[in-house]
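Structures given as structure tokens follow.
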Structure 1
Amino acid sequence: MSIWQKELSVAAINQMGAGSLVEHLGIKITKMGDDYLEGTMPVDSRTHQPFGLLHGGASVALAETLASFAGSFAAPEGFVVVGMEINANHIAAVRDGVVTGRAQPLHLGKRTQVWEVKIYDQQGRLLCVSRMTAAVRKMG
């Protein structure tokens, strides 16, 4: 059973990120299932920290992007989500390539949502685990 409350497509979600941090970091939504949203981000000069590794803040930006997009489409019609808190545990480092994040809900309530995002490298190695709490708000 699908968690999505609104019409969505990979192409439409990617268009929403145009002209924002999402586009600047090269984040692309790549896949969705009944209860998850996946996206990728390149590990390059846009996302490196000064020592040539993937910046932890870039990982958090990917996690928040995925959780926010997913949360917005899992909220009822006429409602949006806004981030309240996000945390991340950085488990391993990567210097180049592409990372993939997968957002899945831990809680979908009337007033709050909690999303877990796991980020992997191209070899399937877990790099980061993040959790975002969002408030569900009426639009307008």
Structure 2
Amino acid sequence: MADTMQFDLVSPERRLASVQATEVQLPGSAGDMTAMPGHAPTITTLRPGIVTIVSPEGTDEYAITGGFAEITATSASVLAEYALHVSEVTQEVIDRFVREAQEALDAAREKGDHDLVDSAAKFLADMVAMGGRIGLEPKLP
């Protein structure tokens, strides 16, 4: 088994990371997971949260709003809906994420679709938790 795996993180706007990683921690929609060299092939959806990349050079973190991950024994790729390095996530950015999530929840409630309401409420909770994880206290509308 190799000591590292190729990891790529991309969003529609840009490539954020392309590194040899020893592990990548991902906010999977079914729970947090860690991809390491030799991992079983997996494709999963991602919820809002922090992607942590551990490499021989150190640790780096990115905030994502969701997306998909494909993991193989030798690589992992994340296609994020929206992603920023945690150093770029300001109070204004996290407040916008939370406001947009609250608007989605309000729209779901208006439609009266209980499944959609549950999903939107979870999305809002994940956005608030992501802000807390990086030391920002989101303002709830």
Structure 3
Amino acid sequence: MDDLNGKKSNNPLVSIIAGSTSDKEVYEKAIKVLNENNISYDLQIISAHRDPDKLDDYLKHSKALIFIAVAGLSAALPGTIASKTDKPVIGVPVSAKLGGLDALLSIVQMPPQVPVACVGIDRGENAAYLAIKILNLRKK
């Protein structure tokens, strides 16, 4: 993964948060696209279930403008992040179980006032492309 860390930053435009290192194949797709487009990012491995206090602290202090949340199984991470920030959250469902359909549904079925954008199952690269499009709004 060292070759994918070219734009890792302490003041990132995009924060990638994965619930587990087992999601590496998916979040590396996002990292690759962000690097190709010279977008600074930060990568954190924080479980919404196993370490909620660490997640709260990270979100409180992060200067990122957009969060990409990579999550499989119950896929609570994107919704949890969205409930704690007013910044855009892009959820990436992972095909850990049931072909990723369980994660997909967990991400798209959010209650009112807790929106989460969602890309296709295992489509970390599309999350990065969507983040770039959102960042491009600042230029207009």
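Only the coordinates and a few stated rules stand behind these numbers; no lab work does. Only a predicted model underlies this, so the values are computations on that prediction, with no experimental measurement involved. Cβ atoms are built from the backbone, for glycine too; each structure is taken alone.
Comparison across structures 1, 2, 3 (criterion: distance in nm of label points 7 Å out along Cα→Cβ at positions 85 and 109) gives the highest value for 2.
Assuming 29 is percent of Cα pairs over 22 Å apart as calculated from a single structure, say which of 1, 2, 3 it is. Checking each candidate, the match is 3.
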